[in-house]
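Take a look at these structures.
What follows draws every value from the coordinates through simple rules; no lab data is involved. Computed from a prediction, not measured in an experiment: that's the story for all the values here. Cβ atoms are built from the backbone, for glycine too; each structure is taken alone.
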Structure I
Amino acid sequence: MDVIERSLEVAHPLDAVWARLATPHALGAWLGGTLDVELRAGAKGTFTPDGAAPRRVSVLRVEPERELRFVWWYDDGDLGLVTLAVDPADAGAVVRVREQRVGGYRSLLGLRASA
């Protein structure tokens, strides 16, 4: 399994950081594209990276001011499990992003290419 992890410490309060990331417009821009999905568990939509084909998105979990978890995939590609977490830090907050490629497990999650 391939995993990509990044973290960034920011000098802003956790609630302010969460508010800047936890909207489709802001999160889409932060990820480098346009996100068209409600940020609530069970919601389905798309993420379109700038200059690239859209990915399907299914939101798995939203824990306000703490964690957002979703899966995304191209219709002909592997599934990626993405976790965005915001934790308190001495100088403000730490944003952690983890993407784990989990292969073709769409059927286990009840997802279809036309989701």
Structure II
Amino acid sequence: MGTIVNMLAIAIGVAGGLIFKKWIQKEMLNHVMVLVGLSIVILGLEECISSMVSVENNALEFNGIMLLIVSLSIGSLIGDTMKLDERLNKLGKKIEQKLKMGTVAEAFTSSSILY
């Protein structure tokens, strides 16, 4: 269910952005993008830390930090080897050309990586 909600939210956001793009100043758009990115980083860190850090007997205990590091490393190696970023950019560019709209490739790549 969460995936469907995410897809709908992305589709609504893209549609709204395309509709209101001409009325939004570039500087304001940059500020919003930075704030959205920062919010995603904070949410991710909060979720990660809450599941990895606990307090027992008045002491902090850390669980799964090595798993996190190994998982991120393996994921990066796989992504680099398969050239996923490059492929997602190419797919986004194709969509951009078919829709005849700019910045779809960047938005598509970002949302694909995040979700």
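As an exercise: distance in nm of label points 7 Å out along Cα→Cβ at positions 36 and 68, calculated from one structure in I, II, equals 2.6. Which structure is it?
II
Can you say which of I, II returns -4000 when helix-only ellipticity at 222 nm (-39500 (n - 2.57) for each DSSP H run of 4 or more, over all residues; to 500) is computed?
The read-out was computed on structure I.
Taking relative contact order in percent (Cα under 8 Å, 6 or more apart) as the quantity of interest, name the structure among I, II where it is greatest.
With respect to relative contact order in percent (Cα under 8 Å, 6 or more apart), the highest-scoring structure among I, II is I.
Thinking of I, II, which structure, once distance in nm of label points 7 Å out along Cα→Cβ at positions 52 and 100 is computed, gives back 4.8?
Only one of I, II returns 4.8 for distance in nm of label points 7 Å out along Cα→Cβ at positions 52 and 100, namely II.
Comparing structures I, II by Cα Rg over 2.2 N^0.38 Å, which one has the largest value?
Ranking I, II on Cα Rg over 2.2 N^0.38 Å, first place is II.
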